[in-house]
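Engineer: I've put the structures underneath this note.
Each value in this text was obtained by applying a stated rule to the coordinates, not by laboratory testing. A quick note: this is a predicted structure, and the numbers were derived from the prediction, not measured. Cβ atoms are built from the backbone, for glycine too; each structure is taken alone.
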Structure 1
Amino acid sequence: MSLARFGRFTLPIVEALEGELSERGIAIFMCNATDDPERERQHLDQLLGKRIDGLVVTARRADKRAPIGPQANGLPVVYVFSQADDPTALSLVPDDEGGSRLAVDHLVGLGRRRIAHVTGPERFEAVRLRRHGYEAALAAHGLAAEPGFYLTGVWSEAWGREAIGQLFADGAVPPDAIFAGNDQIARGLTEALRDRGIRVPDDVAVVGFDNWDVMVSAARPPLTSVDMNLEALGREAGQRLIDMINGERLSGIRRLPCSLVVRESSIGAPPATLPQS
């Protein structure tokens, strides 16, 4: 009863969903639609032929999408790490804005005052929400969001390295901390800073987003990062699906809290986890 577009964000959600439902004796069928609407329709027809009780739809990113086809009319559907363009649907997504505020609050709490934000393309809702959180957190601490400290590019280490060239250009007032829109960008930032002889975190603290284990552990130093708590999203999706199967009518977009996992790139201390308040 899971219709997914598999990616590195999807897998922990699906694993947690499966664990939540299997504990209640509910069998799960999984299908991969690979961003293909026709393939999604075919999978949906096959699942409906198995007389499923409900459907969980997830994706590689949390942006809005068209609702599941009309053939699923009346079937309980939960969208997780995905949003249906339908006000009557239930969508569960990470609180990107709240996660961003966590990152900035952490950096300000360390005494940093010139905080840059290097992120991905603004066509993604997550990028816009994280920018809102960044700017709101700065304002709450009485700090200005400097125009030259907000840079958008692609989701890559190469963009992180390029952004350092802009932030540390001759004559520019450099940041003393950088909040990256994802861990790939953050790793590129730390590499470029090291190449310039700029110490992390002594001279510039760095925080990423996603808490992707491959990136945070391979970075030098290991990255402090915002964790979207994808396993919690998966468990919540399972619980809400059961509620809907039992007759509850649920709708709207629910944003679940992120947490901050602190590592050496911001304070040089042993790992710790700060929950979103």
Structure 2
Amino acid sequence: MEHFLALNLSHATEAGAIEAARTAGFGNKMLADQAAVTAIRSHLNTIPIKGRIVIGEGERDEAPMLYIGEKIGLGKGRAIDIAVDPLENTNATSTFGPSAISVLAASEHGGLFHAPDMYMNKLIVGAAASGKVSLEDPVKTTLKTIARSLKRHISDLVVVVLDRDRHDELIAKIRETKARVKLIPDGDLLPGVAVCMRGSGVHAVMGIGAAPEGVMTAAAIRCLKGEMQARFWPKNQAEAARLHAMGGSVKKIYHDGDLAVGQNIIF
């Protein structure tokens, strides 16, 4: 059953990627996203599952398909929660750029944190540094720990950071240690996965990115044996109140096992 389910969910993301690819380079990110959404939803509805979207395209009144709370599948078989980003990095697809992916995570009901559409501050490291770092540590301390864990010099480290004004201070602190910064225009989910894979050339992800994508990254890390720590970063009181209403905390540091708590995780 696990193999059957994993294979079918993989086919769903393949279908989304293929259809999105047909729209690449036309400068229309909405068209690309819709192509991926339609393809993934169509495939998911052929699988014998009682599926529920917990992270998707938005709330019921904002998205017609793959909205949060939508029931998916044939309505029989295993009950699972699904977090899906039909097209992560739509800007790259519209310009025929790199690093766009179709991604999905699944677990038993309650296995994935229902994260609101807001930001979180993230720290992601590979298996060697797992259990040795803290989101509250100074940047220099964290990079020293990672370097020591990998038996490298700090100057050998590459840290991925989203290219945003809010990260100017973080970038300066990383460069002060002589570590290198790889700035990306969009999409911190894929680098978060790459950190956990030897030979990727990426040793950490730092900074503030989207929370729903953070949950999917946490699911991947549960499968790949790295570590993620994160704290929600609401922009205003309304976002903080929404987070609280959904059972989250502004003060808590969440680990990958908190965001993807399920006993069975498929990514």
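Engineer: If P(r) over Cα pairs in 10 Å bins from 0, in percent is calculated from each of 1, 2, which structure is the one that comes out at 7, 30, 35, 22, 6, 0?
Structural biologist: Label of the source structure: 2.
Engineer: Given that distance in nm of label points 7 Å out along Cα→Cβ at positions 13 and 221, derived from a single structure, equals 1.7, which label among 1, 2 identifies that structure?
Structural biologist: Value 1.7 for distance in nm of label points 7 Å out along Cα→Cβ at positions 13 and 221 corresponds to 2 out of 1, 2.
Engineer: Between structures 1, 2, where is distance in nm of label points 7 Å out along Cα→Cβ at positions 21 and 189 highest?
Structural biologist: Comparing 1, 2, the top value of distance in nm of label points 7 Å out along Cα→Cβ at positions 21 and 189 belongs to 1.
Engineer: With distance in nm of label points 7 Å out along Cα→Cβ at positions 77 and 141 coming out at 4.8, pick the structure among 1, 2 it was computed from.
Structural biologist: Going label by label, the one that fits is 2.
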